[in-house]
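Alright, structures below, take your time with them.
What follows is calculated from the coordinates using simple rules that are stated; it is not laboratory data. All figures in this text were calculated on a predicted structure; none of them were measured in a lab. Cβ atoms are built from the backbone, for glycine too; each structure is taken alone.
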Structure I
Amino acid sequence: MKHIIFLACAFVLWQAVCAQHFTVSGRVTDVASGEALPFATVAIKGKAISTITNLNGEFDFHIPAEFRNEILTISMMGYVSYEMPVWAVEGPLNVQLQSYPTVLNEVVVSESLAGGDILRIALARIEQNYPMRPFLLEGFYRDVKKVAGTYISLLEAAVKIYDEDYAAPRNKFKLRERVRLIEVRKSLGYESRFTGYFDQDNLLEDLLLHNNIRYRQIEATEALFASMKREPDSYYNGHEVYVVSHTEQYLLRIYVEKKSYAILHLTYETGSSNETVGKRGKLVSRFAGLKKDIAFREVDGKMYLSYITMASRVNWYDRGTDSLRFETELFQQLLINKIHPNTSERIATTEKMRNYGLQYQDRPYNRVFWENYNIIKDTPLDKKIVEDLERYAPLHRQFEGRQ
């Protein structure tokens with residue numbers, strides 16, 4: 001009898017937990033081509049929670065039950081947004097987004113603002129368009145390391161990020177945000193000798209420092225303004241958007257909302273360099289390329305970070321023969337899944353995560369937590385990652401620290 005009562009209580013408790021959240025799943029594609037749309041924003045309209053689609057356009061969005069009567073919105077730069085009541089969702093969604101008609105170049109040329117003018121105004125209005133009061137972000141971080149074509153490690157973390165405001169920092173390369181580590185899980189590959197070919201610093205802190213808008217890392221020089229080209233206008237969430245780009249030594253493309261001049265999206269890509277960036281034993285490394293995407297979303301009239309993705313490659317050469325031995329790749333993603341504007345919650349110095357690598361900041365694997373947390377959904381490409389990593393043991397056992 002005691003056993004039956006225990007099971008009944010456990011079932012009631014499980015139902016109560018499930019009732020607090022429900023999940024909307026689906027796939028987002030281009031209506032004309034049928035191609036997947038990665039990094040589309042899936043959100044509750046006017047609310048501070050969201051996720052993004054993966055490289056295959058798929059998503060799982062865990063929504064608190066209190067938002068059942070709100071509007072689900074799916075948006076993508078250059079496309080008409082999709083909306084429907086949350087309560088009306090039945091089964092997996094197959095969302096096909098319609099692209100806006102391209103604005104002709106003749107229309108763009110006829111306007112008086114050049115690319116440099118638009119960027120100059122956007123940079124001058126950062127403190128007007130971004131939060132100038134304390135805020136807190138809840139986020140999901142992932143990094144994957146690859147050596148010579150084989151994935152060797154995976155780390156995922158749930159974090160809270162606190163910042164005072166978007167005022168210009170004195171030091172553009174010193175982290176101002178405070179980060180609290182909530183949960184972390186990692187594969188056994190972090191014990192591999194190959195991880196020594198990657199930076200051993202706190203990679204999440206490094207990624208946050210790549211927020212070019214927060215840290216004013218776009219140099220407001222006349223030379224840069226003169227090099228910025230005006231591209232055909234685009235649209236986002238029903239608003240017209242300027243598109244400006246620099247395409248000489250590197251690719252920099254910036255999307256700017258026309259009415260407010262808020263920077264909505266930034267992409268950056270650069271190629272290889274002959275400059276030596278590191279040494280290890282008889283090997284020397286050179287930078288092989290970097291690609292970065294940063295997006296923001298509006299909450300309560302201010303722009304907050306939505307996600308950052310970055311892929312960086314480094315080639316390792318024999319110091320004696322200068323022949324290529326192998327390539328290392330680091331993939332990083334930070335998804336902000338909840339925003340708390342004007343927060344009273346702080347992260348004290350004693351609470352923030354340590355400056356050393358996340359892989360050394362272990363805590364017990366919390367499977368229940370991860371089952372209900374908004375992460376970037378796995379893609380078919382990730383199956384290759386899992387296949388490589390599970391040479392050691394099933395991933396769930398690796399997260400638990402077991403082989």
Structure II
Amino acid sequence: MDKRSFLKRMGQVAAITPFLPYQAYAKTANPVGSYSYSNEEDFWKRIRIDYALKPDYINLENGYYNIAPIPTIQKFIKHVEKVNYEGSYYMRTVQWDNKNRIASRLAKLVGCGSDELIITRNTTESLDMIIGGFPWEKGDEAIYAVQDYGAMREHFKLVAKRHGIVNKKVSIPNHPTSDEELVSLYEKEITPKTKLLMVCHMVNITGQIMPIRKICDMAHKHGVEVMVDGAHCVGHIEVNIAELNCDYYGSSLHKWLSTPLGAGILYVAKRNVSKIWPLLAEHHREPEDIRRLNHIGTHPVHTDLAINDAMDYLELIGMERKEKRMRFLQRYWSDQLRDTDNVIINTPIEAHRSCGIANVGIPTMKPADVAKTLLTEFKIFTVAIDQNNVQGCRITPNVYTTIKELDDFVKAIKTMAKRV
């Protein structure tokens with residue numbers, strides 16, 4: 001090879017170098033082997049093989065987007081290829097049958113009727129559809145917490161400007177003394193003008209699990225409807241919407257169900273479907289048909305198909321087994337840090353009040369500095385939370401997270417806590 005050819009070849013290699021690690025992995029990734037292990041840790045080691053993980057850092061920020069395992073991604077790619085191959089034929093023949101079939105399976109997963117659930121793109125779309133489509137009248141009141149997700153809080157503000165409603169806010173304690181304390185928090189704000197109450201099933205910044213059934217029963221006694229933000233719940237903890245007795249429920253499936261990005265659900269109790277105004281106009285459907293709320297135009301239907309594969313993978317693990325593992329991982333690290341000097345855990349200590357998510361802070365450091373130091377010095381990726389009564393980093397391990405990685409995290413926090 002002459003010098004010119006050699007330099008040209010080296011330039012080509014240099015141009016693709018940033019992509020080589022993933023490309024090399026993608027070409028060889030084909031997890032094989034049985035999932036049958038009598039030893040629990042061996043089972044979770046096998047699950048880890050199913051994930052393509054960047055070696056640059058320990059990922060403890062799975063709450064935003066819970067990356068899908070390789071088996072799901074491989075099937076997703078086939079769906080992309082199939083839809084692209086069939087094109088308009090697929091879109092004009094079976095896309096809606098497939099979406100309805102998968103929505104029915106999702107309804108069984110979360111314990112509601114198939115005529116009460118639609119597939120959306122995320123929790124924000126689901127719950128903002130309710131907030132924006134609710135039959136508000138001037139002077140009506142809504143209640144939500146300052147710890148609730150920002151997109152929904154902003155939409156309540158928008159509705160206040162548009163319809164003249166009044167928004168009343170509560171603040172959720174990080175360490176409640178009882179369910180009754182939390183129920184009372186909301187009940188004190190209810191008046192004859194209150195129409196809708198929003199509450200998190202699992203508070204996204206702390207991982208606290210709220211007593212939803214008790215809050216719903218209380219609100220209904222006052223004639224108030226309840227909208228539940230379950231963004232972090234489906235695929236994370238057992239969810240039975242019928243038992244919760246709520247009026248509306250939204251969740252993001254690309255979080256803990258681990259679908260590809262852009263999948264969510266919206267549940268609307270059958271009695272409420274007809275009164276919610278659609279986000280976008282649909283062809284004629286009966287008022288009680290929930291599908292009239294589901295028109296968003298042409299969208300990535302291959303993501304809908306991959307939801308089915310994600311449910312298959314969840315069934316392979318087992319929902320009860322997964323929830324138990326997620327709670328174990330969280331308690332493994334958080335229990336070690338609860339009594340550490342200069343460290344605060346912003347998540348309740350009672351086992352039933354949290355699962356895989358928790359929040360840890362170092363009072364002498366800003367949350368952003370904690371997150372930055374964890375990443376730059378210890379190669380651990382998290383997210384900083386600094387609002388209201390929560391100052392810390394949200395820690396969200398996943399089913400692939402190892403005990404060794406959590407040991408590294410605990411050691412890092414203890415090291416940082418001693419510096420000031």
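Quick notes on this one:
- For distance in nm of label points 7 Å out along Cα→Cβ at positions 72 and 128 computed as 3.8, the structure of I, II it came from: I
- Parent structure of the calculated result 0.35, given that FRET efficiency 1/(1 + (r/R0)^6) of positions 176 and 264 (r between Cβ atoms, R0 = 25 Å, to 0.05) is the read-out and I, II the choices: II
- If helix-only ellipticity at 222 nm (-39500 (n - 2.57) for each DSSP H run of 4 or more, over all residues; to 500) is computed and equals -4500, the structure in I, II: I
- When FRET efficiency 1/(1 + (r/R0)^6) of positions 184 and 288 (r between Cβ atoms, R0 = 25 Å, to 0.05) is calculated for each of structures I, II, structure I gives the greatest result.
- For 1.08 (Cα Rg over 2.2 N^0.38 Å, for residues 136-319 alone, calculated) the corresponding structure among I, II: II
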